[in-house]
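Below you'll find a set of structures to go through.
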Structure 1
Amino acid sequence: MLLLSGLWLQIVGWWLLARQGLLPAAATAVGVAVACRHLQEISHFAVHGVLARTAGANRLLAEVFAHLPLGLVPVAIRRRRHVRDHHPNATAAADPNLAELRQAGLRPGVARARFAVALLFPLTPRGLRSTFTAIVGNLRRSPGRVAAVGAVVVGAYLVGGVGAVVFGVLVPRLLLYPLLAWWSLLVEHTWFDPEHRSGSPAEVEAGRCLRLYPRNRLLAALAATTWLPYGDLHHYAHSAHPSVRWNYLGALERHLGAPHFTPAGLVLGDTSVAGRHLRALGSASAPARRAADIRPAV
């Protein structure tokens, strides 16, 4: 509770800063987006049942501090989608996350320009519409969810005025936080060319996970404090042992070793995450193109 409350105290501090001018307001948008990303990742461990001692406490903490004020789906739904549907089926056709990537345009044969746009999907008109539609759909589930989001907006206005509402609520929640969450999704797995392996959970996950910035401590630290917090940088270790809390994932990762893909960057270079995804999507379309080339004319 102290950890979660501390993040909301930071958000209030950002709201106070938002009224000091345009540059502080821009910093507020980034700071609040990072705080929202942290709240999401902490609640992710509550979804796995390892944030608190009981299922009820995990659900309560995740709802009160993250899902309700951020307009996210109920914890029970997220648990079903993430724990039951995603983890056993990561990178497979039944994985809802893979479907989300495809809906953003990451499909076999995607052009480079379309691929580049997909990397920034939450900032595009279609991505913004998807985010807004999801929030509205979640708010319709109960008056309590509407009241929680309304309390955040009113609180921001009382603390920092209109600037805090715009730069401390709307911009981070609708644009920047979804972008950080989207990038975190992109670096969880080798989505489009996993190596299907058998054996222990660690061996299976080594074939379909990656580890970003394995040798650059500065970039790893920056990612861990911003868009890949609370163990999200160690997604391979989490996938192999999802019931382990973030406190121990670093040590667990050293015990497990590295997965088969350890990129040094997110976007730049052929060995980056984006470079691999683009090559995989291009090669995935090759058989279909070859089949079309040899299809007899009618």
Structure 2
Amino acid sequence: MQNTVLSLSDSLSLTCSRSGTCCHGNLVRLNPWELMRLARAKGMSSKAFRDKYTRESGSVLHFNGLPNHTGKSSCGLYEDGRGCSVHPARPLACRLFPLGRQIQNGTAEYIHEGAEFPCLKECPEVLGLPKLTVEEYLVGQEAALFEQAQDTYLEIMQNLADISFELLLDTGLSESGDTETLTSWRKLGVMDAAALAKEIPDEWLDALMVPELEEPTGEVVGFIEAHDELLNKKIQEVVTGLTTFDSIRETAKWMMAVALFLAHAIGADAKGLSEHWIDIAKSHGAKES
């Protein structure tokens, strides 16, 4: 379906409905900071929250609650008669709904699916409410910090992929005639998050999605900086222990799986990224079988 791109000044029926339609039958992805905030809102550890309220190793919220009048199941955090039980901590996907956000040439664009604005069929009550511009809606939804978290995890995703590049290109692995690494990257690129999780060591999945930080601040910059430091420390521990091309090749594979898993969690195009990274590696002399 063709997406419609909106400008910040576009005025639409963006006032939230109270019928909970947005809490039924949708796909809500989580980055690690959002997962932590939701866990705190429920008074749980991140691991306990992940196990109870998410699927795909913490990257997607469960929508396994009671269905609404359309037959769509509710988010597991939705309470009938009350609504979202963690509304102040809701993630970016919920704050933007029914809009989507995409990055084009370093600039954020806001979109919705189709030529007609969604929600109006199932939430006709919003037609009688004042319209808001996209910019006003974003301010009202306090989306800025959540967009900052999303963009910062996009950078961390690239950093993780860079480790795979370094293992392939800077260790002599590529020059050895290796063709397996890029073939494995291509296979990883078409996997969903659940399949990718099986390619990643459990301790790395935990470090990525439910990190145990020494100073677990909830503030976005502090949390993500501490998380990035933890990941970099673990990377150094892994890399210094590699002594053979086989171990380098295997690590380059699952480290790419980590980067692509995070891509899914933040709603990036994992397949497109995989293809892009393969092309870059080939331009530096790497080969594929």
Structure 3
Amino acid sequence: MQQSLRDLDRAYENFFKKRAGYPRFKSKHNHTQSYRTNNNGNSIRIVDKKIKLPKVGFVKINQSRTFEGRILNATVSHTASGKYFISLCVEMDKEKLLHPNAGGKIGIDVGLKEFYSDSNGNTIANPRVLKKLSKKLAREQRKLSRKMPKSKNRKKARIRVAKVYEHIANIRKDFLHKLSTQLVRENQTIAVEHLNVNGMIKDHRLAKSISDVSWSEFFRQLEYKAELYGGELLKVDTFYPSSQICSSCGYKNTKTKDLGVREWTCPKCGVHHNRDINAAKNILYKSLEDKQLF
């Protein structure tokens, strides 16, 4: 209740300062529910394999990671698939979180065919999680649509659909976290292209594929992890023609505007380019150039 009042006070404060709309009640009809509680007088603590929560007592947990620091608050959430999670907000010394990196430099060009190509000549395949599990998802959704409203069988079918969605999200998150962690550990400087993902999703032909590949989440993870590892994430302008410029001599080949051109040879210096790897090299060069200018 105390936290709910604090949230209400903050909501009204944001409304009167025109940072948000008028406060609304939190829906109890959504399948994902949560509440947050503060740690007052060591009311939230972990003992052995249990966590103490205010008004609840000790609850058995599977702890995903250990930590050092003072617990500020805990958020208890109930997912659509019926699982419960507790997220802890912990106050820690920032210096203890920092880790060294290998000091490399890399440019990344993301795409739909390949998840990304980098300036070192490597390509990472797009996992296409949603596409691989779309048949299973459609099958479970058809079963759900046949169930009687408010029946027990409908509730069971809804949970099965939620588990498929959860499985898709977990595979995607695991892929992005492992990849972003590897990049920030190996590189001091990571250069990417600033993409207007919200604008790109408006193209109904590519919206599903762009949502599945999760570029925004990938860039978000790179940004905060780079800070933890003492690195930096640099971004080049959206309209920078990275695919058209020869990374060896700087010649601009306008014929590569055609996305069907996957490889090309520079008319000026004769170097043969892979479209995406060449773009990744240009993104790295441009980001370092812009950094020196500022």
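So here's what we get for this one:
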item: Comparison of 1, 2, 3 - label where mean count of other Cβ atoms within 10 Å over residues 105-112 is highest; result: 3
item: Relative contact order in percent (Cα under 8 Å, 6 or more apart) - structure with the largest value, from 1, 2, 3; result: 2
item: Per mean projected area of the Cα convex hull in nm², for residues 89-152 alone, the highest-valued of structures 1, 2, 3; result: 3
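We did not get these values from a lab; they are worked out from the coordinates using the rules stated. Keep in mind that what you see is a predicted model, and the values were worked out from it rather than measured. Cβ atoms are built from the backbone, for glycine too; each structure is taken alone.
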